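**Q** Heads up, there are several structures right after this.
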Structure 1
Amino acid sequence: MREKIVIGTRGSKLALWQANHIADCLRKEYKNLEVIIKYITTTGDKILDVPLAKIGGKGLFTKELETEMLEGSIDLAVHSLKDMPTELPVGLTLAAITKRVDPGDAIISPKYKTLKNLPQGAKVGTSSLRRKAQLLSARPDLSIRDLRGNVDTRLKKLEADSLDAIVLAAAGLKRLGWEEHITEILPKEVCLPAVGQGALAIEARENDPEVLALLAFLNDPATRYAVTAERAFLKTVEGGCQVPVGVFGTLEGETLTVEAIIATIDGQTVIKDCVVGRCNEATSLGEELANRMLAAGGRKIMVDLGCMTE
């Protein structure tokens, strides 16, 4: 067995928590393994004054890590799965997907507490088109403000920018021990989560069987089935750009249920649907649901966003 393994990570508090969590799991599983963490700055960490949708979205937080992996200077990277593109660079693979924690979106509003209690025209911060579309569908009166930065930066902006509420992934807050800031978890009926939200993805080289074998114990089969369907759905509809899409898979026994939403950014047009099937059909279930929803009006939304052609 190899003696050393190098984990690449971004420098944010959440990214460091995630990398250290996986490092601790590896050290506990393999007593003689030296685990080293290497800090890498990504494009998404450098550009903080432009909305994600305008600069490319998910790959902004993974590209530099993936380059170093392919060059061999790191052996693996730990990501929030929701930040990962649906297509990985040639030579890389999702070696493991951890058990999902809370996949929900959290409202943080010290004064008003819940979405329902926010006053007319309340200012709500989020950088996600998915959240914006679903929030406006539920509350068309809201004024959605762009919110970039790491979790701690966004929490500070709640007061600094005089916002009435901000919306963040519940999982990140809970991992950092900041659960007390959450005033409401939005129900799935109001806001379906992002693909893979709440799960960690461990990315590694496809041709490195030793590392892949070391990481196998971290994989949670139930979560993997669910997010496989979610990623298949997104790959079918996204056209490579950030889109107002929510999708969530749940597994009961061998039965996989996948529900999804495609919406216009203003929340005025919302298409919802779900499919149910066997977990070993996860990819085809995600594709089936996507194609059905595209045919039901989702394609027009994607075309209008510039993510698809007629």
Structure 2
Amino acid sequence: MKEKIQEKIQLLEKNINQVIVGKPLCIQNALLTLLSNGHLLLKDVPGVGKTVLAKAIAKSIDGQFKRIQFTPDLLPTDITGVSIFNQKELSFEFKQGPVFTNILLADEINRATPRTQSSLLEAMEERQVTVDGITYPLPQLFFVIATQNPIEQQGTFPLPEAQLDRFLMCLSLGYPNLNEETTILEQQRQQHPLEKIQPIITTQEVVQAQQLCQQIHVDPSLKNYIVQIVRATREHKDVLLGASPRASLSLMRACQSKAFFQRKNYITPQMVKELAIPILCHRLILQPQSHIAGATAENIIEDILASTPVPIQ
């Protein structure tokens, strides 16, 4: 069964690569987030394919997909649902919101108010929604893909630290190069490739893959290595708020998923190094003076990786 699921995951990657040109690493990391049972934040300038990537993942999985366009007037009940009084039954009925789905696209999430953004916190962490004191479970496969335009200031609200910490990875697609952009023009000359792709894997198979990933062996020395890296972010002179223990768990889970993706039964220090930046950077808040001086989260993580002793395998 394991080999069959691994083949399905590779077909899933191939399916999405037909739609997104020239971004194989971003696609792989997005799938690692899915396999790690986490959530994904796509933070980039408009028009580079953030929403297309989310739709390609959703169309490749035979499950429910819903999209919420976040706006300043969006209410928490527009996401979670609302209790409506039934005059015939003389009782309240709960009408589920779009959060009750397998894959949720939270488009331009930073356009909603902090109150509305916070309505996703319980759903993302505990896979449940509480309305009027009653808790409703979400589907076993629940994957949030949020998009954010980083350069727009008017009409936007910064994501709270608690919500940023619930995103396992933060990725940027970036602009395509000359040949890639030319390929995009040719691909979409008559029809968008998104319209051609078909489901590759079922939601149950994705859940099985997530469970198989958790069985990947993690040597105690590598657990210690991961914790040392995360703890170093809390002690760095340029960091005001470092990564939480949730970040340590996210990094280990993602490494397990990468090992499963590469058909290995164990994780390696190289996997930790490759995944540290997309998993840790968005969780760091820099000291104001360090930010002004030009320090970046990426450079800080690179410094920490360079100075942390690598365990001998």
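All of the numbers you see were taken from the coordinates with simple rules; none came from a lab. Since the structure is predicted, the reported quantities are computational estimates derived from the model, not experimental observations. Cβ atoms are built from the backbone, for glycine too; each structure is taken alone.
**Q** Comparing mean count of other Cβ atoms within 10 Å over residues 32-39 across structures 1, 2, which is largest?
**A** Max of mean count of other Cβ atoms within 10 Å over residues 32-39: 2.
**Q** Okay, next question. Could you figure out which one of 1, 2 the value 3.1 for distance in nm of label points 7 Å out along Cα→Cβ at positions 144 and 264 was computed from?
**A** Details: 1: 1.3; 2: 3.1.
Structure 2 accounts for this read-out.
**Q** Kindly point out which one of 1, 2 the value -13000 was derived from, the read-out being helix-only ellipticity at 222 nm (-39500 (n - 2.57) for each DSSP H run of 4 or more, over all residues; to 500). Could you put the intermediate results ahead of the total?
**A** Numbers: 1: -9500; 2: -13000.
Attributed to the structure labelled 2.
**Q** With distance in nm of label points 7 Å out along Cα→Cβ at positions 256 and 288 coming out at 1.1, pick the structure among 1, 2 it was computed from. Before the final figure, lay out the partial values.
**A** Details: 1: 1.1; 2: 4.1.
It traces back to 1.
**Q** State the single structure among 1, 2 that was used to calculate mean projected area of the Cα convex hull in nm², giving 15.5.
**A** It traces back to 1.
**Q** When FRET efficiency 1/(1 + (r/R0)^6) of positions 16 and 120 (r between Cβ atoms, R0 = 30 Å, to 0.05) is computed for each of 1, 2, which one produces 0.15?
**A** The read-out comes from structure 1.
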